[in-house]
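Trainee: Scrolling down, you'll hit the structures one after another.
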Structure P
Amino acid sequence: MATWKSLKSFLDQKVTLYNQSGFIDNDPIFVPHQFTKRQDIEISGFWTAILAWGQRPTIIKKGLELMELMDFSPHDFVLNHQETDLKKLLKFKHRTFNTTDTLYFIHFFKTYYQRYDSLEQCFLGLDGDFVDMETGISNFHDLFFDLDEAPQRTRKHIATPKRKSACKRINMFLRWMVRSDPAGVDFGIWQSIKPKDLICPCDLHVDRVARKLGLIKRKATDWGTAVELTNNLKRMDPNDPVKYDFALFGLGVMEQYGT
């Protein structure tokens, strides 16, 4: 591995290259960027992040399809829909995400937004203070499936550190919501959780590049691996370590680094 100083310089250059507005159009974050209302951004962002497996154009297409089925007003839809409005959603699916999952997501969002203004509160402790990301994501998972009607099959779509998952989709969604981005890619609409609290999304491309650069030593790709990667990124920027997600992802996808 290169020295930390030279590695930081290399990755900082890649952050500058990829963390810019042109990144949006070809990334799943394009879907929540169609909205300005906070709750619409949260719902569309969360749902798109959960659907984010496969090719990025397909993810964007499916995310937009889902938003169209909710009349491009997801917050209003989940709160005010009638039973008849759900019929058009019965045809929506993406890989293993099916009708049962879709209907439960809507049920959860309706129940939740009837009581709370923002999904950020799901990731906070009982006293409203943020503890750490492992606790926050675990709290969110437990709350998401706290309803009596929660189907067992839907649990596979919502990761949790309790199952040792790297939680890459949840961490990507959290980056979108939390990170204050001068380039305008990430939204930064949450305030209780700070960028320094985030864990780097560890997808296949990021994992491969990070290992090539010596940022990951663990053999597995699990929650501990995502934490290891993030801790090493904090050595380069303790306040905004996850900005390097842009660099690692760009190197892996655009430049095929390490293949």
Structure Q
Amino acid sequence: MRFKISLEYEGTKYSGWQLQKGLKSIQGELLQAAKKVFHTDTLEFYGAGRTDAGVHASNQVAHLDVQTSLIPDHIRQKLNEELPNDINILKVEKVSPEFHARHDATARSYIYQVARRRSAFGKKFTYWTKDKLDVKKMQAVTSLFVGLKDFQSFSDDTPEEKSTKVNLLFIDIYEEGSLIIFHIVGSHFLWKMVRRIVGVLLEVGRGKISKEEIQQFFETYSNKPATLTVPPAGLFLEKVYYGTEKIKHDFQRFMRI
């Protein structure tokens, strides 16, 4: 039988979502916990998105295949008892065997947090920059990224991706206290894509990249976005959308500094 699992995690200590030999991963911790709960090696955890090393999630979605008589809420409780404190199951739902956490997702929402001041609390969850940033300049160029476009310049090669075209639905940029928050929603995302979009936008805010140069990134491949990749600490997988669920411009706020 198949269960839909909603979970949150702090990615600081992990090599990312995906199971990797010799490294700590979110998927690996979930599999270990599930083996203890269900007393079997015959199970599978498959995530909606493979977050990178150091990236967090406030609402990742996975599906779990396992034969059990436990009800969903008891599964949630028992898994949480076995998981480390930086991984938490939010909800467990029984779903159709045809449900697939990744393939059925219609959109993903990411949040990136940039701090404009040094903070005793924000190192794990923000990227601090001393540079003066013009938020209005960044907001003025977000439309250049929106739509079905080739984001080859914003991603490293990965054999699993057959195409570098992504339908980016919107980018919103907010100011909250000392934070600048980037909210980026798209059909799916390529490896390092969000962090490179944010890096390019920050360079716009510094006055070092023009509108014309951004347009050129989509016309011909450029390595420049790769050199501007921001650190993973400020990035959160905020939500995964399914079916006809309405995509929201508001988002979960993580910090106020």
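Every number here is computed from the coordinates shown, using simple stated rules; none is lab data. From a predicted model like this one, the values you see are computed outputs, not experimental measurements. Cβ atoms are built from the backbone, for glycine too; each structure is taken alone.
Trainee: Taking mean count of other Cβ atoms within 10 Å over residues 18-25 as the criterion, which structure among P, Q has the greatest value?
Mentor: P
Trainee: helix-only ellipticity at 222 nm (-39500 (n - 2.57) for each DSSP H run of 4 or more, over all residues; to 500) computed as -6500: which structure among P, Q?
Mentor: Source structure: Q.
Trainee: To test your reading of the models, identify which of P, Q gives 15.9 for mean count of other Cβ atoms within 10 Å over residues 146-153 when calculated.
Mentor: Answer for the origin of the read-out: Q.
Trainee: Which structure, out of P, Q, was Cα extents along the principal axes in Å calculated from, if the result is 60, 38, 32?
Mentor: Computing Cα extents along the principal axes in Å on every structure in P, Q gives 60, 38, 32 only for P.
Trainee: Who wins on distance in nm of label points 7 Å out along Cα→Cβ at positions 42 and 202 among P, Q, i.e. which is largest?
Mentor: Q
Trainee: 18.2 is what came out when mean count of other Cβ atoms within 10 Å over residues 210-217 was calculated for one structure; which of P, Q is it?
Mentor: Going label by label, the one that fits is P.
Trainee: Moving on. Name the one structure among P, Q that distance in nm of label points 7 Å out along Cα→Cβ at positions 82 and 114 of 4.2 was derived from.
Mentor: Q
Trainee: Same structure again: Identify which of structures P, Q gives the largest calculated value of relative contact order in percent (Cα under 8 Å, 6 or more apart).
Mentor: Max of relative contact order in percent (Cα under 8 Å, 6 or more apart): Q.
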